[in-house]
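Structures for review follow.
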Structure 1
Amino acid sequence: MIAWIAKWYFKSIGWKIEGRIPTDIKKCVVVAAPHTSNYDYPITLSVFYTLNMKVRFLGKKQLFSFPLGILMRATGGIPVDRSKKNNLVEYMANLFNENESLYLLIPPEGTRSAVKEWKTGFYRVAEMANVPIVLGYLDYAKKVAGFGTLFYPTGNLEKDMQEIKAFYQKITPKYPEKYQIA
């Protein structure tokens, strides 16, 4: 039922999908950027349902209370208590060891609010789990959701982050005033 609704929603809002995660890639971190709006959630999930791909994602624990929590868990959500230091990188890297197939969606901003600097957890998870990073995006100006090329962490965080951020320079978020790539 959720899959049917998601596919209908995606078609009804007039968006298109560019690129794909290669079929031979069964495990990867999918960067979810830019992330400036609550609309990002239904659009992104609709993309994965349209492509018949199961995705997992993190969300603040407050979103997992009844009744919304039922939907969040059913669509792949993993609750996170952001008020505690709980070694999320190690937890997420271990998820890759526990699953034959895993597409883990992580927004580098960590929030829909404006941030000055991206968090590097998505990179560190991919590096620790030895999986590629897929540069996922929602371009609101073009009404296109897509996937860039695969990116394999080299271990040079600063250089790799510059390359990743360069990819997102041309992407238009829902709320540009909340989005900054430093």
Structure 2
Amino acid sequence: MKGIVFTQFLDMVEEQFGLETVDHIIEGSDLPSGGAYTAVGTYSHKEIVSLVGALSEHSGVEVPVLLKAFGKYLFVCLNKAYPAFRNSATDAFSFLETVETYIHVEVRKLYPDAELPSFECSRPNNPDELHMVYTSSRHFEDLCEGLIAGCLEEFNCDATISREQLNSGKELFIMNK
């Protein structure tokens, strides 16, 4: 997992819970990196699992809630860091439809070792409904939901998000305007 995920997570923790909490969760987690991350480094996804678990234990906030909140936070950060990705989209749904076909293609150019989830998008019922099938061996569905929610907010899109677990460890996200 790319280091930007870790650096942004620790930034969010510091902003929302304080620097002492950052130190506490790093010290309370078994991290091969020692908790020292660079945005372009690559780290095991197990480290973010450990950090989120430690934050949940420390704060009393459930892991899914933390991951969704982090997803929203991360979307805002990535949107600021990579504005060109947003410039090609006219609305939230068109942006989300470019994640696999454009954004992940560009990310792989910059970081060939990046292990990214995959998405299959469709609008099976009407233009105000978007289906995204999420596939990842890491199962960060809650983080994904937060990223989607962050996207909807950034584009001022009034839409609901629902989820359905599919076979083979896939998750279907359905957005309705």
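Derivation of every value follows stated rules applied to the coordinates shown; laboratory data play no part. Predicted model, so just to flag it, every value in this text is computed and none were measured. Cβ atoms are built from the backbone, for glycine too; each structure is taken alone.
When distance in nm of label points 7 Å out along Cα→Cβ at positions 89 and 105 is calculated, the result is 1.6; to which of the structures 1, 2 does this value belong?
Details: 1: 2.4; 2: 1.6.
Checking each candidate, the match is 2.
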Working back from 3.8 (distance in nm of label points 7 Å out along Cα→Cβ at positions 1 and 97, computed), options 1, 2, answer is structure 1
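If relative contact order in percent (Cα under 8 Å, 6 or more apart) computes to 32, which of 1, 2 did it come from?
Values: 1: 32; 2: 21.
Source structure: 1.
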Output -15500 (helix-only ellipticity at 222 nm (-39500 (n - 2.57) for each DSSP H run of 4 or more, over all residues; to 500), calculated) maps, among 1, 2, to structure 2
